[in-house]
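Structures given as structure tokens follow.
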Structure P
Amino acid sequence: MGLTTLRQAIHGPKVPPLAQFLNLWSLGDGVLVGVDLSMSSAYELELDSLRLADPARADLFETQARAFLNALPADVTLQFVVQVRKGDPDAIRTFRRSNAHPDADALSRLVIEKKCEALERKFLQRRRCLLFVTSHPKDGLVPVSPIIPRFKRPMRQVTAEFDALRRKEHAALDQVVSERLHNLGLKSRKLDSQELLDLAYRHLNPAKAEGLPLSRVSPLRTLREQAAATPLREEFDHVRVGDAYYRGVSLLRLPETAHPGYAWRLLDSLWPDCDLNLTVHTLDAEKAVSSLKLKNNITRTLAFSAMSKNYEAERKHQELDELLTEIRATAQRLFRFSLSVLVRAEDPETLRDKTAAVLGSFHDFASAEGLSDDMNHFRLFLGSVPGHARLNNRQFYIQTDALSGFLPLSGSWRGSRQKKMLFETPLGELVGLDPFDDDLPAKHGLILGTTGSGKSFTTNYILSAYLAESPENHVVVIDVGGSYRKLARAFGGEYLEVELSEKFGFNPFPPRSEIAPEGEFDGDAVAYLSLLISRMCLRPGEGVTTTEKAFLETAIKAAYAAKEEVTLSDVRRELARLSGERPKAKAYADALELWTSGMYGRLFDRKGRLDLKNRLVVFDLQNLENHPDLQGVYFFVIRSVIWAKLQNRRLKKIIAIDEGWKFFNDDVGSELIENLYRTARKFNGAIFSISQSPKDFLDTKAANAIIANSYVKYVLKLAKGHELLSQFDLNENEVEAVKLLQSKPRVFSDLFVKFGGRAVVARVEPCPLDYWICTTDAKDHVTEEKVRAENPGLTETDILLKLAEGK
């Protein structure tokens, strides 16, 4: 027995250290340099859901994806990695931070904290799409050949020049990729050196949460020596790194056709923790065709020249022959690509179950076939590290059109940069929204949902989240019913059940110092007052002419000429003075008698204003149902009540109008609501119009103007009216998504969100505290009253907490 054999018998076979298998040499300026002198950079991609895109936009995206692939130079490797991870602590941390206001009240802080605690207990997943871009030395050239050394110049100078040349080549590739991603409409962010290091280090050392700071990386040692800090054990059917088990599943047989829909289904079927890896290597056309011809000849010889028929070689020959025929017939680029999924689990049994699920997903992928790649799991494990894309040997030749159908470039939109409100998706991803997102041209929104879909609950949920975010967020609700009473009680808001009483009277005319602060009248404010007077004076269906608007504005300005505070009687007198030259002015003056000395005079012909400093004010107009003229006027007079709030640009304001469509269903009402939308936009405000019927809303004269100015749409489950959603700027794929929305009373409601040009299907699944703040269910009301009766001394917050504990 030799010494080597004896040593192996005692100590086992000698296994090279993990570092020797890593293609990591150094790192700097956002570029990872490999031992083979390849250079890799990484991008994080912000994806949109192509399945919700307009079909024409989706077709254009596919065309641009092909252009992206065709623009790549030869001998470049791209690796698309979709990381699927359990939980989303970063999003929750960001939400906490962006909603942490030092002046927030106790309930607001409690709402934020309870949301976060509930989310941390739920099943959540985070999907992150990364693109690794790797360039290789041209023709395999390196600065020094081991056979013919270059002694003419100092080695330091030779290597420095080579490094500068390689970095220049890689920078050019980075520029091409960035420009093409932009043309695709994808937002991308290049990862810096620390982020690249984190990607590699955390993958190689899954149990080390602290990471490796870039400042601790020594330039005297290779990066691979410092990155591999966890023992790795390779087995036949898995790889074990620390306490984590990994197994790779490779694409063994291509699907019959390549279509983005298949890639979407494959991605949807993946659950934490796993990585989808799609590797693309661009080929030199002439060299690739020559290589294919050679392989085709070999397979033909094996298939037909042997004593026994080789069916595998025959099948391979047919595939290569078809590919060569197609290459000759088209001008498409040729690529080599591979597709695999790396599955991670904490124990072998869970790993086995997860692997079986992934294999089943491959079978659903248009008759594709996956393989649990035994004896290849180690290479597939390393394949998730930048610069290691070529390690998957199960590669296929593919052309541009087919390859574009595999690219994993569709995903759920992650939401606004500032995550002021958090929603979940049906798959458990978090979406953060900011109602005042800077990317929105206007902040106005629509909320649609039939009775029982959770419309009132969802509106309360949105408004409560908005109020909890900052004490400088104000809300005014105009309602016909009691859907917002609980919200007002919870946040200490002012709830006004308006009736025909002096208690709810006020002067609709703002002081001169507010309407003309520098001597010049605010045009929108004067126009609004003239329309308001028209609403008081005209019968339903009558419109106001341009001439009438002119003399009404003249009368209003004349009334302000000598007064700081103007009343309706002052304007009536000015109209009477104008009646000589404007006969129609007398008709207006006469009609105003009802609103000055008549039964409504005590409401609006008076000095003084409602003092509504509270940041939440709810106007409930239900008690005015028997006075429809007064109800309609009061609806629009509310703008005068909140004028001081509107003018304060420091405050963010949401004005929620629930089922208000009947108030702007004539010409004057239409102009009044359009004026309100315009004014709110000018003064940092947003109007949310809420309706249970798309048809009722669309039948109003102001519908087109409101929809055109509403860049946010929240749509819940609808019983009917789906065919009308296209008029709300939803495309056919978005309408289909609305048809599939689900809801479960007292548990969740699906919510389609159109946010500017983005769209996502979210889910409102409240924590217990949110539930008891927002519920409008009659049974819940009985339960709440019982708890209040049993605990008379508890504060409002304590009552809500007690209810939440019992849910």
Structure Q
Amino acid sequence: MNKNRKWNARWIWSDVSENEKNVFYYFRKNFNLKSTLENYELFISADTRYQLFINGKLIGRGVPQSQPFYQYYDEYNLDGKLIKGENCIAVVVYHLGTLPDTRGGLLLEITGPEDETVIKTDDTWRAKKSPAWQQNTYSYLPNRVTPFQEVFDARLEPPNWKEISFDNNCWLHSTIIAGMIHDQPPCAGPWAKLVPRDIPFMKNENVFAKKIEKIEENLQLANRSRPTDLSPGLSMVGKPIKYSKVENAENLLNENGVTIVQSSLNHKNLDFDGIYSPAIVLDFGRVITAHSKISLKGAAGSMIDIGYAERLIDGNFNISMECEFADRYILKDGDQVFESFSWKSFRYLKIRFLSCFEPVTINSIEAVISTYPFEEKGDFNSGDKLLNSVFEISRDTLQLCSNEFLMDTPWREQAQWLGDVALVTVPAIYSCYGDTKLARKFYFQAGQNQHPTGMISNISNTVNHDWIHAIPDYSLWWVQGIWEHYLYTGDEEVVHHLYPQLSRILYAHLDYINNDGLIENIPYWPFIDWADVDKRGICSVYNAIFYETLKSWNKIAKFKGDNYTAELSEKLLTKIKLNFNKFLFDEKRGCYADANINGKLSEKISEHGNLTPIFAGLCDAELSQKIIDKVFIEKNDLIFTEAQPFYMAVVLRALDQTDNFPLAISLIRERWGKRMVDKGATSTYEEWYQNGSWRDGDFKGFLRTHSHAWSACPADFLIRRLIGLEILESGCRKIKLSPQKTDFDYDVTFPTPLGEINVINKSGEIKISNPAGIEII
């Protein structure tokens, strides 16, 4: 695919306001083909999302969520999709409208066998604002991709509008979006850089629920305080069916048979008070990312509300407190199918039937899973069932958090958080799948979102100008990740192209280095972890992360032949090593304090503050072991703040580096095993607790996600660290292996760009196999 293709098409939109929120538009164009029907290519981009149809059939969805200054476009081969004579292209474009620097737009072009332009978006296209999708719906704005509840009225959709025969003469002509000097892309609109899709299209799979969790009925009452919010009605606790009707609900678990539902009719007797609406809660057995799809037959005006939840609260479906993800479908007459425009994350699906005074026949309720098409090349299998389960929920979480972008969680934000992905998700993807495309996309996309301060934006799958709350330590993890990506893939282009951004991060930190060579009072939002760590003054954790990052900078600078930066990083490394213990080690307590504030050591001590210096190599082997014993082994009066799942990626590596691998395995069993697996987790929780956090020192109750990839580091650790794998030459051409001798047998596969390495430990005997092209030492 040509990265700099010349577009003959123009960005178009309706002549209605460009600043609308949560709006859907229809676009269509008929065209005639007289020649061969092969070797036609279609290129398309949209702000924000599209569904593409040719001759009434769905061709695809896109584009990957992005910033307008790094706007993706998709390409489709149309072999077998066009017909001789008249054809129709129809596109639904959804514009989110909540992000800065964006506006609605569609760009589409079809080229023929000779690369000639056959059809292109221009002012001959017809456009219409969709009357079927309600615009003023409730939104949960922390979500960066699909914050609005979707309300679709099938009665208002123009019948057959995607078909060739549809008469669109009453629709308005599209308007070409102008640029400052020219309307030819990339000059037009905010889309200054058009990037070809660099990942595959998502994999879809239709699945049925595993069981019916609950069948109930509720009074149908208006939510007059928040009339646009569907979640309170869906969260009402119901009673067993008495007045309404639900027949053969078990048929919803497969494709055989139908289910009949109907609202109560007793209100027609004036002595009866109220309308009762039936509801069904379906359990899909695990958290999934999917579109809801319902095939049914009913009367026009009947309504179905659909709620999405990762978990039940006190045994009940409740989404009214947070993450109010819900949709509504208003029926037309007859047979029909509704599929939500956007996927959601859920385990539990609640379907509530409102004003269904005529029987509604449900043919099926399915989830259409949308996920990244990984191939499971890596694996961990052992004689320890608990460790196997920890690995499985960790790997499943990686899959959940991998779509057209990498994300912290598919449930709440759906955001490509910089540090989450660089420290935990990407290394685990290498170990479990060997995929490099999604990681490469992440590094490039994040690199386009650098703030004027030099820090990289926290989030990179959408526009984010919030430089004040940028997390500086996340930029450091990103730097380390780029070097690790190069080592794994051998992809030099990533380092070359992103070197200016890497350099700016380094120089941004120079302003906060004190006379003793230590970072002091780093501004913005130093995060570290969702834990009660003291980050003021000279923070031990931050300085240790910075020290480790300087090693990556030094290697990258030497790779680039940048002697100045190489020498600078070496000087900084030397000075930090000289003064770190002097200012941060507490002789009285025998461990590192979290911080030194104006010459006084913080009272707070943590696993973070003590294991990160070990991870970074800031203390020798003897001191490292004393600290580890004090933190994890000795019984003393010291209370170390516990690392949450995210930061365990550092803690576990520090233990492994100091020959404390058995202790690392013990912590995995204790923390992921007891706190997640034993509680029925099918994917990893955001923190150790589902219902609250100790992040401020006291426990506060609020929902934590059941699908957080930053908690999935065992997926990497139980493969890479178990076999003692170290990449010595880029592209995995030379690898050092030091397999652990454990109290359990294991069979581990680590995928590389050159093939899979397999290590088997059976009864203490180690067997290694590797592909040609990899030197093992």
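Laboratory data are not the source of any read-out in this text; all were calculated from the coordinates shown. What you see is a predicted model, and the numbers here were worked out from it, not measured in a lab. Cβ atoms are built from the backbone, for glycine too; each structure is taken alone.
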* To do: For the read-out FRET efficiency 1/(1 + (r/R0)^6) of positions 415 and 743 (r between Cβ atoms, R0 = 41 Å, to 0.05), a value of 0.55 was computed from one structure; give its label from P, Q.
  => Q
* Can you tell which of P, Q yields 16 when relative contact order in percent (Cα under 8 Å, 6 or more apart) is derived from it? -> P
* For helix-only ellipticity at 222 nm (-39500 (n - 2.57) for each DSSP H run of 4 or more, over all residues; to 500), the calculated result is -6500, so let me know which of P, Q that is. => Q
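Quick check: 1.3 is what I get for distance in nm of label points 7 Å out along Cα→Cβ at positions 431 and 615, calculated from one of P, Q. Which structure matches?
Derived from Q, not from the others.
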* Among P, Q, structure where volume of the Cα convex hull per residue in Å³, for residues 447-750 alone as derived comes to 133 -> P
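From P, Q, which structure was P(r) over Cα pairs in 20 Å bins from 0, in percent = 15, 44, 32, 8, 0 calculated on?
Of the structures listed, the value fits Q.
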* **For -1.09, -1.11, -1.18 (log10 I(q)/I(0) by the Debye sum over Cα atoms at q = 0.22, 0.23, 0.25 Å⁻¹, for residues 455-550 alone, calculated) the corresponding structure among P, Q** => P
* **Origin of the value 3.1, where distance in nm of label points 7 Å out along Cα→Cβ at positions 487 and 671 was derived from one of P, Q** => P
* Out of P, Q, choose the structure whose coordinates give mean count of other Cβ atoms within 10 Å over residues 239-246 equal to 19.0 when calculated. => P
